[in-house]
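The next part holds the structures, each set out as structure tokens.
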Structure 1
Amino acid sequence: MLWYLTIIFPLAVALFALIWTYRWAAIRRQAVPDAEALAERTARMAEGGGKREDALPKRKLMDRKDWAVLAVITGVYAVVAFFGLGSTKAPQTYLHYAGGNTYALIELRQPQTITGLRYWSGLCTADYQLQFSMDNETWTDQLQDDGTSGMTQRYTQLFRWNDAVLNADQGPVRYIRIISGAEQYLGEVAIYGEDGALLSPEDLIVAPGCEMLFDEQDVIPEAYSFKNGTYFDEIYHARTALEMIENIWPYEITHPPLGKAILSLGIRLFGMTPFGWRFMGTLLGVLMLPLLYLLLKRMFGYLAVAAAGSTVFAFDFMHFVQTRIATIDTYVVFFILAMYLFMYLWLTEPTERGRWKLLWLGLAGASFGLGAASKWTGIYAGVGLGVIWLVHWAVTFLRAGKAGDWKKPLGAFWRNVGWCVLFFVAVPCLIYYVSYWSYAPSQGVDGPFRLFKPGYLKIVLDNQKYMWDYHSDLVATHPYSSKWYQWLFDVRPILYYLAYPSAGVTVSFGAFNNPLVAWGGLLAMAGMGWLAVRERDERAAFILIGYLANLLPWVLVTRLTWSYHYFPCLVFLVLAISYIFADLRRRDARWAAALGSFTALTVVLFCVFYPVLAGVPRSETYSKIFLKWFADTWPF
């Protein structure tokens with residue numbers, strides 16, 4: 001057994017990250033910029049009127065090469081992300097138990113022993129009463145060992161395939177009865193005979209009104225898996241998205257509505273299927289790449305840096321896994337990336353281009369509102385924007401003071417305060433308020449003017465109180481929870497799915513960062529801190545503030561947390577890594593090797609860990625040799 005490779009691999013990656021960062025630090029201390037770097041610095045100073053060297057040169061942001069490279073990166077990642085995302089088929093018709101003691105009756109044309117009954121659970125939760133009979137008069141309940149019903153539809157079982165528990169001593173039967181005493185929706189039912197074969201609808205006589213239980217038999221799988229049903233928190237968010245479509249009061253109201261409203265668009269397009277409820281998250285995961293590319297190109301100016309940084313982000317484990325699950329974190333990270341892109345565009349747009357500056361500021365505020373309306377963690381990122389704004393104006397006044405007239409920027413400052421009140425207070429509040437549009441009809445608040453009805457305001461205010469109470473009072477345990485300091489070093493992934501389809505074979509996946517991105521990014525972020533404090537580097541400060549704004553609130557949180565809460569910080573880890581890429585590009589003649597090796601190793605690690613990112617079956621031997629870097633905390 002090559003078990004020692006499991007030790008060598010992480011040590012090699014950590015050593016690579018250390019050497020890569022040390023080389024940058026050494027070159028920055030010692031190297032004299034080459035002619036190209038000096039020319040660029042001169043151009044920047046000319047553009048900035050003799051200001052700091054990091055002022056942007058006046059150049060076209062994106063050219064044909066940029067668009068071509070961006071198209072390739074985005075296209076390749078899109079293929080990888082959508083491949084194996086989930087089944088495009090699932091039952092779409094349901095038997096609606098309206099309530100009371102109602103039942104579905106199925107008669108077998110030939111009596112036989114039933115060896116299995118698989119069913120698709122729809123909305124609403126309750127236990128069924130599953131009964132078998134030979135004469136349609138004497139019925140036998142199918143019970144679990146503890147005496148509870150053998151056919152259940154609980155909140156963890158919705159929109160997935162479930163297998164009923166049958167009595168062990170069951171003999172031949174002629175009739176099957178599925179009774180419900182509460183409102184429920186039951187999808188397709190699969191009945192397996194004594195030889196284990198699926199009985200066809202022709203083998204059954206179904207009571208009138210129950211035909212929809214057997215009208216989509218072609219979608220029945222061999223077994224439940226994450227590809228054909230809900231898993232982890234999809235049991236909350238996918239369900240809630242459908243409830244919003246159907247104007248039913250949603251089950252999950254512990255987060256604002258917008259993320260689930262966006263998620264519902266995929267369901268409207270592709271039906272209530274695994275592909276449908278995961279589509280929008282994956283799409284926005286793909287669309288993050290153009291946003292990041294634009295930010296990198298504006299921030300550093302180099303095609304190679306923008307391409308490498310976008311590739312590193314694309315093939316980070318967290319980005320891949322988290323955008324392929326139907327939860328709301330993808331949406332808030334998308335809007336966090338957007339708000340920081342637009343904020344940076346506002347900061348770096350020349351003053352004479354006032355309309356563009358105003359546009360970028362407005363889009364940053366709108367993105368903040370969309371992020372906050374998706375998940376409250378978007379507010380953390382918004383605080384970071386506020387700090388950046390304060391630092392910007394503090395620097396502006398200091399420079400004006402050095403020039404002998406600190407009052408000169410006062411007029412522009414107060415005008416900007418007014419615009420910020422509009423864009424970062426009024427507009428986000430309006431977006432947040434409107435995001436509850438789909439909640440209202442289920443409470444009798446409907447019509448095109450529902451926003452102005454007292455009942456609508458009550459729904460919004462009541463939900464804010466409920467969310468605050470829920471998150472502040474949450475007391476729970478989870479086997480894969482983790483603390484913020486564990487996220488920094490990639491110590492504790494969260495396991496989303498685990499199955500053993502056969503002896504010695506495992507299917508599982510979870511959310512954690514690419515180790516090179518986590519460790520190299522953390523070292524790079526330390527470098528940003530050094531540059532921001534010692535050299536007053538504004539780009540480094542921008543990156544550092546964004547990172548800390550999304551991390552530090554979790555330091556104070558005492559409730560249960562998981563590694564995916566670190567997802568927003570990934571954006572800034574990649575920006576810090578890209579800063580080093582750009583600095584090496586300007587200062588080191590061998591920059592291409594440093595940039596290329598880091599990017600290539602990121603992709604290689606993605607390929608190595610792909611089985612535990614996409615749920616590909618793998619042998620236990622493969623896991624022990626290549627994947628179990630932290631034996632006690634990596635659950636692979």
Structure 2
Amino acid sequence: MSVPHFVVSNPGSHVILLGNEAIARGILEAGVIIGAGYPGTPSSEILSTLAKMYPYFSHLKIEWSINEKVAFEVAYGGSMSNVRSVVCMKHVGVNVASDAFMTAAYAGARGGMVLVSADDPNCYSSQNEQDNRYYGLHALVPVFEPSTPQEAKDLIKYAFEFSENFQTVVLFRTTTRLNHGRGDVVLGEIEEIKREYGFDWDRSRWVCLPSHSRVLRLRLLERLKEISEFANDFPYNYLKISKKRLNGKRIGFVSAGIPYAHLMDALNHFGVKDDVSILKLGMVYPPPKKLIKKLFSSVDKILVVEELEPFIENILKQIAYDEGLSKEIEIHGKDIFPQNGEFSAELYLENVADFVDLEYNGVPVPNDLIIMPPRLPILCPGCSHRASFYAIKQVEKKLKTKFVNSSDIGCYTLAVYKPLESLDIEVCMGGSIGFANGISKIQSKGNPVLAILGDSTFFHSGIPALINAVHNQNNILVMILDNRSTSMTGFQDNPGTGIKITKELGTKVNIEDLVRGCGVSPENLWVEDSNNLLEMIEKLEKAVKADGVRVFISRHTCSLVEANEFKAKQIVPPTVKVDPEKCKGCLICVNDFGCPSIIFDENEKKAIIEQDTCRGCKVCIDVCIHDAIYEVEE
């Protein structure tokens with residue numbers, strides 16, 4: 001196995017890194033020991049990269065935790081013990097961790113403690129666009145936001161030092177474009193922190209009962225005041241004042257993160273970078289009030305460029321109001337840039353040109369530009385989830401009823417699309433069983449309520465809701481789609497596989513034992529290989545007809561993971577073909593089952609299986625009602 005270049009390259013070396021790789025390198029350079037998290041796009045590669053570093057830096061103690069709350073607590077336990085620690089998650093994961101995070105903000109950090117929140121403007125892989133800068137405002141902790149991979153590496157390295165200097169938790173906010181963009185990064189020295197580690201038994205700080213928390217709250221406010229003063233000298237905040245005018249106006253811009261990088265591209269495109277004043281923020285909260293006031297005294301109008309909420313814009317308007325300048329300075333933001341989505345390069349050019357009164361006719365489009373048609377995301381060829389949902393549909397047809405299918409978040413959520421169209425609800429991690437608990441209290445028995453979630457999601461937050469169902473005797477069927485992988489976020493292992501993030505053996509947790517431990521009776525527990533379609537349908541029908549809390553474990557390894565396992569073991573998967581003599585062109589395999597490896601020949605009116613993409617799962621053999629699909633005997 002080749003050694004990653006971000007490990008062997010010497011300090012001062014230039015390397016091209018993914019934003020998440022750059023963050024991981026900065027974490028390593030900072031002398032961090034404990035790293036924890038839960039996989040979630042766009043944050044997943046940070047800990048995965050640290051795991052690649054682990055064989056060469058054995059001091060690292062990293063893990064995929066069961067969920068984001070536990071991950072935060074793991075890292076914070078390290079900070080309590082005077083160890084530099086990091087926790088990584090996507091933006092919605094902070095909601096899960098917020099119970100611990102909000103109180104930890106009171107006690108602050110001992111060893112440097114950084115929470116990485118990877119936000120997702122445009123919902124590329126998320127159920128919402130929430131702007132986690134507001135968590136800094138809510139918890140009264142500083143929020144750092146880098147604008148390039150290089151700055152991401154340098155800023156997170158600095159964040160641990162900052163955290164210790166001010167004894168504060170730091171919220172390090174990124175967005176998808178930074179996490180998954182690449183850039184030239186100059187590597188720095190890897191620090192070795194030489195100090196004693198261990199818990200300090202400071203009960204007045206770590207035991208957050210009311211009498212202690214009232215005192216800690218006052219210290220939190222004092223800490224924020226100190227940080228607010230320092231914000232004006234924060235090394236990643238930058239103010240450039242221009243005395244020039246554009247069309248008679250002194251113009252200023254304020255931005256941070258990826259929007260700042262795109263803003264600079266737009267200003268360079270028009271050649272006006274030196275004609276405007278620019279306040280670039282590396283710490284977006286608390287704000288550098290002195291720098292902002294200095295900007296106010298130097299401009300007639302300001303455009304705040306930020307994605308999602310008017311976070312910085314509102315801060316500027318509040319300061320302008322407090323200073324009695326709200327009528328003297330025009331502050332623009334969401335009246336020009338939208339409050340939703342990720343901004344395109346074209347949008348920056350259009351809006352900057354309009355704001356500075358420059359003519360812009362758009363970017364010329366090449367005549368030979370190929371416009372790619374939109375394509376819905378689909379389950380992979382051979383995906384065991386497709387077989388599970390097809391079985392659900394068949395039982396629905398057989399019983400002549402419609403289920404209420406409450407889903408969780410994972411690859412299986414794609415079953416909402418054609419042709420499966422099998423999901424009715426999807427909101428949050430663990431919500432599948434939670435919502436099913438409530439719906440089952442109202443829904444008639446004629447429309448069974450199913451809660452559908454994956455193995456990793458069940459471990460994450462499905463267990464409490466299952467116990468709730470058992471305790472309250474709610475009539476639901478829980479389907480755990482166990483594909484032995486946290487596939488949607490990058491095939492990470494989980495307790496069900498027994499493999500740790502370092503690829504060392506951990507302790508495997510058996511889902512069946514866990515389900516029984518939650519109080520589900522043995523007669524209400526079924527297990528079947530997802531790809532055994534006929535057996536799946538038969539058992540699933542029994543499970544649907546039964547009463548009480550039932551659990552059906554549909555189990556088969558993710559087809560992509562399985563394909564790699566076959567390759568490593570030199571196993572040739574089965575070859576499956578269509579007999580054109582038997583095929584009636586009924587399109588059930590295409591329109592109902594929907595495996596992307598099955599296509600339809602319009603000329604011959606026959607189905608065809610593309611051998612290059614077929615995984616050999618053989619489920620389509622049972623799907624075909626004309627026995628036209630068969631396994632080729634070798």
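Annotations for the structure displayed:
- Origin of the derived value -17000 (helix-only ellipticity at 222 nm (-39500 (n - 2.57) for each DSSP H run of 4 or more, over all residues; to 500); candidates 1, 2): 1
- Identity of the structure behind 0.25 (criterion: FRET efficiency 1/(1 + (r/R0)^6) of positions 221 and 349 (r between Cβ atoms, R0 = 35 Å, to 0.05), calculated), options 1, 2: 2
- Among 1, 2, structure where FRET efficiency 1/(1 + (r/R0)^6) of positions 333 and 621 (r between Cβ atoms, R0 = 30 Å, to 0.05) as derived comes to 0.00: 2
- For 14.0 (mean count of other Cβ atoms within 10 Å over residues 109-116, calculated) the corresponding structure among 1, 2: 1
- Here the criterion is mean count of other Cβ atoms within 10 Å over residues 485-492, and among 1, 2 the highest value is seen for 2.
- Structures 1, 2, by relative contact order in percent (Cα under 8 Å, 6 or more apart): label with the highest value: 1
No value in this document is a laboratory result; all are computed from the given coordinates. Not measured: the values here are computed from a predicted model. Cβ atoms are built from the backbone, for glycine too; each structure is taken alone.
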